[in-house]
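Chemist: What follows is a set of structures for review.
Since every read-out is calculated from the coordinates, none of them should be taken as a lab result. Since this is a predicted model, take the numbers as computed values, not measurements. Cβ atoms are built from the backbone, for glycine too; each structure is taken alone.
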Structure P
Amino acid sequence: MTQTAGSEPLVRAFLGLGSNLGDRQGYLRRAVDQLRTSREFPVIAVSNVYETEPMGGPDDQGAFLNLVVEVAVPPGVDPYRLLRECHRLEAAAARVRTVHWGPRTLDVDVVWIDGVDLADPALTVPHPRWKERRFVLAPLAELAPDLVDQEDLLRAGGEVSNVGTL
């Protein structure tokens, strides 16, 4: 748990961000900057950036840049508030949803919220495929090694390459 001065205790939430269109690093940087200026979900930490080949979707799309952001949320937060923030960031990056798992300027997913277990058609927390994707587990392991089992990391699909920080 995280505590901010004069407020209730906060818990961890992790967002996975990815981009494989246009200025990939620029889209990620702007999204992280927007999160940092938001008072609703304070940013606690940002992982390194990883380059990865796409998993699923069309064969002709380019490589992704991915990272994970840890934000602080109140216990019992409405997970849909966090999902709306993800959609707001995607809209600010002119995200267009045309092809499932297709190329995109920005993809933002709720990966994990401490104490939340939700299975709904609109949102599943933890993310339903978080342990299958090395592009999620590698940056998440930097920020929350307690959540990432090394065996899961080895079993996860996809190759990742750490390309540094934003």
Structure Q
Amino acid sequence: MDAVVNAANPSLLGGGGVDGAIHRRGGPSILRACVRLREERYPEGLPRGGAVATVAGDLPARGVIHTVGPIWAGGGAGEAGVLASAYRSSVAVAVENGWRSIAFPSISTGVYGYPTEEAARVALETLVSEILARPAWFSEVRVVLFSAEDLATYAAVL
């Protein structure tokens, strides 16, 4: 893939789940790039729904797109809009960098507690809309899921 999307936390400095796995596998160059971003562009952290690119380090990709999804608060605190923005922003960063293949995790469904079925609806609607807006741009878009149960949930929503 040209780009791997990281379900990051606002600090951009690594964490658990997808974020920790990307930092561990990608190596220290990703963390160094994130530290620079914090120093130069995001001293308060990356806003929820935003996205930014860094090097991929040792990952088999051209870059990592870090995005911060919402923390689930029951569904009435604008979570769906923030989650959709995380996907839209990630697509925009891919296009800005000339990346035509991109792999997404299920953003916010881990430690942030977003229910997988609701997140799948937002993710798939947003990604289909963004891809259809650029029909010749992307060569491949993947959603890489944690478990067979998550895959079944996404398939049912699709």
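Chemist: P, Q: which one has helix-only ellipticity at 222 nm (-39500 (n - 2.57) for each DSSP H run of 4 or more, over all residues; to 500), as calculated, at -14000?
Modeler: That value comes from structure Q.
Chemist: To test your reading of the models, identify which of P, Q gives 1.6 for distance in nm of label points 7 Å out along Cα→Cβ at positions 51 and 83 when calculated.
Modeler: Considering all the candidates, the number was obtained from Q.
Chemist: One of P, Q was used to calculate log10 I(q)/I(0) by the Debye sum over Cα atoms at q = 0.10, 0.12, 0.19 Å⁻¹, giving -0.31, -0.46, -1.21; which?
Modeler: Q
Chemist: Starting from the value 30: which structure in P, Q was relative contact order in percent (Cα under 8 Å, 6 or more apart) calculated from?
Modeler: So the calculation was done on P.
Chemist: A value of 3.1 was derived for distance in nm of label points 7 Å out along Cα→Cβ at positions 35 and 123; which structure in P, Q was it taken from?
Modeler: So the calculation was done on Q.
Chemist: Out of P, Q, choose the structure whose coordinates give distance in nm of label points 7 Å out along Cα→Cβ at positions 67 and 139 equal to 2.1 when calculated.
Modeler: The read-out was computed on structure Q.
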